[in-house]
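Structures are listed in the sections that come next.
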Structure 1
Amino acid sequence: MPMKTYKVFYLFTISIFAVLLLPTLVQDGMFLDGVTYSSISKNLSNGIGSFWKPHYTRILYPEFYEHPPLVFGIQSLFFSVLGDGIYTERIFTLLTAILTAVGIILNWHLFTESKDIKRFAWIPVLLWISIPLVFWSYQNNLLENTLGVFTIFSIYFISKALFQQRILYLIPGSILVVLAFFSKGFVGLFPIVAVPIYYLALEQKSKITGIIYGFVSLILPISLIYLIFLLSPEAKVNFGHYIHQQLIPALSNQREITTENHLWILSKLIIELSLPIIIVIALFIRQIKIKLSIDKTYNRIGIYFILLGISASFPLIISLKQRAFYLIPSIPFFILGISFLILPFLKFLETLSKPIVLWINRLAVVILLFTSIYSIFNIGKYSRDEAKLRDIYTLSKHIPNQTIIQTTPKIWNDWAFVAYMSRIGDLSLDTDNEHTYYLCLKNDKVFNGIDEKYTKLELDLKLYVLLKQK
């Protein structure tokens, strides 16, 4: 691919990357889970809670053991540097997207030899970021985003160790597996099967080397995890709570059942990958019709990455607690696999006429300019929950930080409201005890005698009413 064409496609990919992420990230409002994680991280940065005992609110999860703590610890560093403003978690989640894209490019370069083929690295990045589930997840600060960074780089180092026959690369690969484990638990361990998958897909002859590398890639991360638990009793306690409060109930289908079908998440995976899958099928049909001969090496590499994607996603069927975004760490591997499968059919890109390349370049520039201007005009606006957020900002100005507020069961069960209150004002909600402040929805029928105990505060609130004890 000529250098200028190569640069144009990279510019176009960057423009799509920007338009799918930036306009939403500059606005206020975020999915519940992302707000919860940023709240916990902010608390940790401000000395509320500790690494192995993260704190959410004073009533709900004063000790948060629902997930391992590493992502909160990393994100808290961003809060320490950038402050408590809303853009801290947005910069963090954007960085995880950029790092994942870099990881995809590095894996592509590792398995391609010629410079012309290496320059096609924009293809998997473009296909990956264009998947709706992917860009939605990076707009919303999910744990899977950070987990995906660790796993894509772990596979890179493990693959590099195998590709170059240098066992030392298994050390950073194994350390990254450990980091993935402390980010989201056992779902982060799938890179330990990379060695047998590599030998299965790429037909390596040295079985002894494969056994040695496979043994090291299995034992080293497990030993490091065990060493951490041995040296840190708090880490052991944290994971003990995580296993009994979250993992075992989820695996035994006793908590947060979100589907009645174990295969639901696989159907969701197929839907998300539908466009790349259609492209593969269409190109293979074309291959059969024109009897095109292709280099099967790239097919085997593609199968390697697809099998990695399967190892990261198929185990999720064990539990009926399923969310589509659990698939995020697996999608880069499926996309890399698909990209290698379609690579032989993309030679026509090298022969595009100069006018077409010029128009693609112009389109990329226009998208970048539009994204920049649109994003600037959207700073300070809301992507979701506008009325709720405006009221919360007003409440946080009139209620001291770290205050517990009495409220109704209806508000208590609005988990997004609970998360925003914690993230914005460090405010906690309680339905069981009396407190200085009482919060209810407008037109709510509150308990008898409230007028005798509380006085309504005249605040500019659209959805809520705040009262204070006389």
Structure 2
Amino acid sequence: MNELIKMTAEQAVEALKTKQVKPEELINAAIDRIRETDSSINALPTLAEERARQHAALLERTSSDNSKRGYLHGLPIAVKDLKDVLGVRTTKGSRAFENNIPERSAFMVENLEDKGAIVLAKSNTPEFGAGATTFNDVFGRTHNPWNIAMTCGGSSGGTAAALAAGQIWLGTGSDLGGSLRIPASFCSVVGIRPSPGRIAAGPKDNPFATLSVDGPMARNVADLALALDAMAGVNSSDPLSLPAPEIPYANSVKSPILPRKVGYSPDLGISTVHSEVRRIAETSIAHFEQIGSHVQEAAMDLSGAKDVFHVLRAHQYLGSLGELVKESGDLIKPEVIWNVDQGRDQTVERVASAERARADIFYKTASFFDEYDLLVTPTVIVPPFSVELRYVTDVEGVHFDDYISWLVMCSSLSLTACPIISLPCGFTEEGLPVGVQIMAPRGREDLLLGAASLFEQSTGLGDIVPIDPRSPK
């Protein structure tokens, strides 16, 4: 493995900043690593090598405002294939967009490139990000580097797998019902679902929607904070976008706030959890006690959250994909059509009731954080499973009737509008990663990243990737 690939994103950016390495050298190292490993995992099916080299040459020729917070100095990154990149094939994992070449980039991509990031690749995703396993009819399945017979999770699975295999230093993802957190857990990397508005989103048809957010993924918490600094900030074309905080997130990791009181729930009172996942997550909670936090089993009341999420998700799918399904339904997978049909069939009264219930969950969450600094739970109810499965149907004797109900531990927390991070907490007896998700009050990414850094230091799991993809034993 090339030594440049082993560098953290922080180290790579510092080397770029001090001219110890050039962007072109990192591009070469990443391309070599992708060629070495992607036949095993299929994480980055679309490369923008020529565009990346042109961007690197431009950065070398021009002076940039290197004082910008989160400036990346020519670091190559991967962008999830749901997000447009000017001139680069962007399929959204769908045959309906198989030959789509965008004429402008997403706001998030424009911001990253303005901050010195170089887009080198598009990462694989399930069609329209629907589902927590990464496969589609355009590029096929993405495999987990820890065991290539297993799924990497989704929907930001391509980015997570690429990070774990050392193909890239930073990447982007998005999260509606867990799409940043689930693949982070399955691939033993880190992903953060920020507060809605923290990262400007668009252009899109529903700029006031808050269920789906964009966010970064990285190999460790410090790199994640660096990426969030590069991505955060106001965009006048996004009505929900928030200003970047006065203190950079990188500083929050270097000088973390010790969480005083931590609530832990093994199941949020709403889900079955695989016994091995439950055991590993509960054991890991001791790390909060070791750093000086008081841990108590507690959570807000989330009864009914699953149904609320299903209603609001279906409503969003109808709004964003309803016309496309009408026009090109024969090109779109059945799970997406099912979601759109759910949205079309439900009444206005049911949507209104779900919005009221979501408000109640938000206020209960605010009350919870009056007493606790953080909430910690397992990220996913199961460890990574066969890459051939479309989704989980049964866990510990409990059956799921649809493709999203097994994601309830993540999707229920999406309703709160709070920032949530997933990070590694251990491994199963078969050597498969398990993660915990940590949630902080709305807008407190600083508290969240600092606490996650303390937890990561205590577990010693912050430097276990990149790895070479592993075949089944």
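So the values come out like this:
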{"quantity": "Structure (1, 2) behind the derived value 15, 41, 31, 12, 1 of P(r) over Cα pairs in 10 Å bins from 0, in percent, for residues 36-147 alone", "calculated": "2"}
{"quantity": "With helix-only ellipticity at 222 nm (-39500 (n - 2.57) for each DSSP H run of 4 or more, over all residues; to 500) derived as -12000, matching label from 1, 2", "calculated": "2"}
{"quantity": "Structure with the greatest value (metric mean count of other Cβ atoms within 10 Å over residues 100-107, set 1, 2)", "calculated": "1"}
{"quantity": "Structure responsible for 1.5, with distance in nm of label points 7 Å out along Cα→Cβ at positions 84 and 108 calculated and labels 1, 2 on offer", "calculated": "2"}
{"quantity": "Comparison of 1, 2 - label where distance in nm of label points 7 Å out along Cα→Cβ at positions 204 and 460 is highest", "calculated": "1"}
{"quantity": "At a computed 4, 22, 34, 27, 10, 1, 0 (P(r) over Cα pairs in 10 Å bins from 0, in percent), which of 1, 2", "calculated": "2"}
{"quantity": "Which of 1, 2 yields 1, 6, 11, 13, 16, 17, 15, 11, 6, 2, 1, 1, 0 [P(r) over Cα pairs in 5 Å bins from 0, in percent, for residues 116-299 alone, calculated]", "calculated": "1"}
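Taken together, the values in this text are just the output of simple stated rules run on the coordinates, not laboratory data. Since this is a predicted model, take the numbers as computed values, not measurements. Cβ atoms are built from the backbone, for glycine too; each structure is taken alone.
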